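Read-outs throughout are calculated quantities, based only on the coordinates presented, and are distinct from any laboratory measurement. Given the structure is predicted, the values throughout are model-derived calculations rather than measurements. Cβ atoms are built from the backbone, for glycine too; each structure is taken alone.
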Structure 1
Amino acid sequence: MKARDCLEVLASYGVPPDGRTALRTSVGLDDLLQRFANETLPFLTEGGCEIRFVEAPYGRGKSHVLRALEAVAQDHGFVTSYVDCHSQSKPFGSFADTYRQISRRLSVPGRTEDQEAGSGIGNLITAVMESGSYEARNARILAVRNDLWLCREMRNLVLGYAGAPSSDGSVFGLRGQLLEILLGRMPAGLTISALVKSNPRLPRPLGRLGRRNAGSWLRSLCSLPKAMGFPGFVLLFDETEQSLSIGGLGLGARMQHFANLRNLADYIALGGVRGCAICYAVVEDFLPMAHKVLGALAQRIERLAIEYQGRKLPNPRAIWTTLDELTNPAPGEVLFYERLLERLLDLGSEAGVSDDDLDLVRSLCQDLAKRYANRIDPGAVRSFVKEVAGLIR
């Protein structure tokens, strides 16, 4: 995205529109991003998996951090999926919903969305089938066929889609029908038995996403990028201010959401997923609500509060961390806002704003950093970005 367009988005929403912009405007995240690149990603490459929760109030910078992690992962060749858990998109209402949300948002590094394959899982499979030599592609297909982390019915759908003629990609063609099923949908009037009968060369058994097999499909989806030859998969959930924790869901719906998250954490802990990292950014009341609604989830993610000389010791590698704990300088310091101002001014320079105008913005914002560092409202960071970007543009 062009710098001018990035400034427009930042001025309107205070959130970077993509990972590249997030990296360029990041402040205080150097240690976090280095640990992610030097520890987490190599761990995933070796087949490891992890889940972590990052807590911060609305407007503190959760979306920014996730976008920055996404960019770093893609720079290292990892497949990513960014899922915005807004009020109309609660992916953990059921594992089937979780699967659908992720499968549609798979992003392949260095590859734009393919008009024929579409976004998501279709683009992932197509990227593999269009890269490398004929022998390399066949070796990859063989590896997928023998991968123990993929359930048979979904694995066979992947193999069927990979082997279907690319010219048959319409919604009514074989390739298009298989893609719909892989995305968790079923074309009207189509059944698995009819599909197999009309295409006897398809691998069997085939399946469709349902309540009973959703867990195995989700585990397979998280392991699929690794099986297809990528270093691994980085999955990012962004729980916005309108999500389940303060969005007015009933007790039963919240309990189901937390139960699915607990199960996902158990899949990770028990090695049911390979080469996948999950980062879930949550709002402040998430953990207290987990204690109230489903203590089993809280027990899995809450860490011991170890104190030394009257203060809690930070642990940036814990499964549960706060965003301020991961940020140095933290958003409560003047230096944080001063550095953020310079990042935004650099973006303005790239957008073609004159040096004189940028100097004027800098002078206008001399006291702004101090004022924002002393603000107690949780959305100070987002408000600061919107105000400064609005002045620059």
Structure 2
Amino acid sequence: MSSVRLPKYRLHKGSGQAVVTLSGRDFYLGPYHSSTSRTEYDRLTAEWLAHGRRTPGHRGYAGDLSVNELLAAYWQYAQSCYVKGGEPTSELSYIRVALHYIRGLYGQTPVAEFGPLALKAVRQCMIDSDVSRGVINGCVGRIKRVFKWGVANELMPPDVHHGLAAVDGLREGRSEARETEPVRPVPDAHVDAVKPHVSRQVWAMIELQRLTGMRPGEVILMRACDLDMSGSLWTYTPTTHKTIHHGHARIIDLGPKAQQSIRPFLTHDLLAFLFSPAEAEAERSAAKHALRRTTMTPSALRRWELARRRRRRRPPGDRYTTASYRRAIQRACRGAGVPEWHPHQLRHTFATRVRRDFGLEAARLMLGHSSMVVTQVYAEQDRQAASQIAAKVG
């Protein structure tokens, strides 16, 4: 709390009491410099911060807190809540989308007047904007979460959130919302086709995902210091992962084939990321220069450098992001002439293969899921085995 600037504890000369001003309102704390007044000051300022720099009961219960003011307070909270490893998570971008729709229709509306019909109107606006059903349900859930947070911080009466909670999500085939295709495993032929069109760093990450089923956000963060190479079977412990905020541990086993993919990238710098886009760019430039038949003149070199800077707004970083990793694969798909696929499909491919060869429980263990229900989303059933049984039985 020392980094947060608090309203000043000061003397009210007329009464001799300590006073603090919160949200434009003076609170008298007791005799100035007394332990009672200090304790009361600590309590009130702590509640004021916890309620989004508002005093409990201030504005919301009076009925004049607008939806825009609630969204602004929640956004400030979300920016400090949805952080992993010191960086904002992708959840913030999803929250921003949800807030965009509600702000456009009901920004000036008092929160006490925002009920189930208003939430359905926001949802219909998303349907009319051709947003898919899954995204709509996610946005509606986040809007409910905003109002739940407002109730928890005494910014509004509890019945506001209770009314919104009664609005069910859209069901498949029973709404006008656009449906999307589920994520499918990517065929091995389409994966192998992109190898000539990607850097060795990207190909190593692709291979690791195929061999271990790790998430794209886990493979891009690999460092030597995160590897335990003491045994014949290596293990990788990501510094952060999708369910770390639930207290779940994530340890990924690396067999001989996965180890072979990693070895070329191990260096003496244990803290360096194994797969560096800056290194990939340097290798690509060196390969292009090696193919030149004539020596580049100094003036031509300057022109080439200026053109490169114009094309690239910022230099490549020391590690890939999930977005840059995905774009590299999509460019390679276009170059190879195969349907575009994204790296998360490799996790589905791995899950399907493990389920087919070792069963659903083995797939759950390898993917790091706590529930088989989640694993079934990733691992498609082996339709070939079902077809063989049907041919014999039917």
Structure 3
Amino acid sequence: MTTCCALFFSSIAPLYASNHLSSPTGAQDRGANIADHWAFLDPNDNTQLVLILSTQGFIVSSEHFGEVIFDNNLRYRFVITRGNETKSDTNIDVTYSPGLGRETTQTATISLPGGNTFTAPTTVATQDTIAPPQVITRDPITGAQFFAGAAADPFFLDDTGANRLVASSLQNPGHPDFNLLGERQGRNTYAGFNTLITAVRIPVALVSRGSTVIGVYTETQRRAVQHVSNVGSYENPEGQFRNINREGNPLVTNGLLPAFLKNAYQGSNPEADADGVFRPFIIQNLRNFGTNDSNIAAVLDQIQVNGDILRINLTVPNRGTEGGNNPDGGFAHQGGRRLLDDVVDITFTNLHNGIFTTDFVNRPDKPLQNSFPFVALPYQPFLPGQNDHTMQ
């Protein structure tokens, strides 16, 4: 289970990281499992907002063309809030037609705020040694852009180091061994693996309603009743949509809640956070990390008072390559979460009360792209005699 975090502080740098397999349900329902999400201004045009959701992580290159199937019974949702809102009616919903994998595509239906809807094909997955080009669809009415398909997982972390550190906080409450995070000196757990990407680029004005601060969180949802047909497929689901996974600030699930509450948290919403439903458990686990009172207060202020939501100050500029890399933007300046932001070091340094703590994994293992959707092409099967891409 991945252990990292995404906590946004007002007085110190925000904390972030992975949500891969963050709950027992997510581990079993891989199609609905949110691996990560990112939200940032397009560095090529800061009037555009980029939203990226990755699901179904750890897809290996040798088999991925049969696994690149978005679940047609799920609703993939980006929720946009403004200012300190906890609840919002501004959603971007994506659903997919049934898929077969194996060099076939699906059709995505994208529902935007304001009632506009458009459709787009996913990018085909193949077993060629060279990945197919990414298919980007533009909505002629709003100018929004959409991509869906496999990509090299852009997250970077030594998952085992992080898990060992979290385990030590539970085994020795208040005295964790922070050295465990970097003990393996830069082993990136996600190197060589693919994930499924749902990405949208939309005009900021479409969701901001004049606010200079927006919030973003993501959800995967199923209808309450799932019917299993006599051929083993899900057909004609009915009832209200219910959350399977959500992500705002991932550490809350992976590092700050006990195992028996992870499903409940993932199926809940920011309103429950603001109501304090999970607060005592978050406080206890922060104390297990030895986090001091001032940092605990900052965490609670940012992920409890107004809910577990990633907030972005739209006046903070984003510039540079691979989705943005200017030091006065991004994570530490409330400029959103960018693909290159080394959120793991920030996360554990903050939990360690400002003592620099690193896993020595400093960037994705595969170069990112300089324009939407920014994620790298997927890993493909390798030729005879070549080494596997995954780190051993």
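Quick notes
- Given 17.9 for mean count of other Cβ atoms within 10 Å over residues 98-105, calculated: source structure among 1, 2, 3: 2
- Identity of the structure behind 30 (criterion: relative contact order in percent (Cα under 8 Å, 6 or more apart), calculated), options 1, 2, 3: 1
- When P(r) over Cα pairs in 10 Å bins from 0, in percent is computed across structures 1, 2, 3, the figure 4, 15, 20, 21, 18, 13, 6, 2, 0, 0 traces back to 2.
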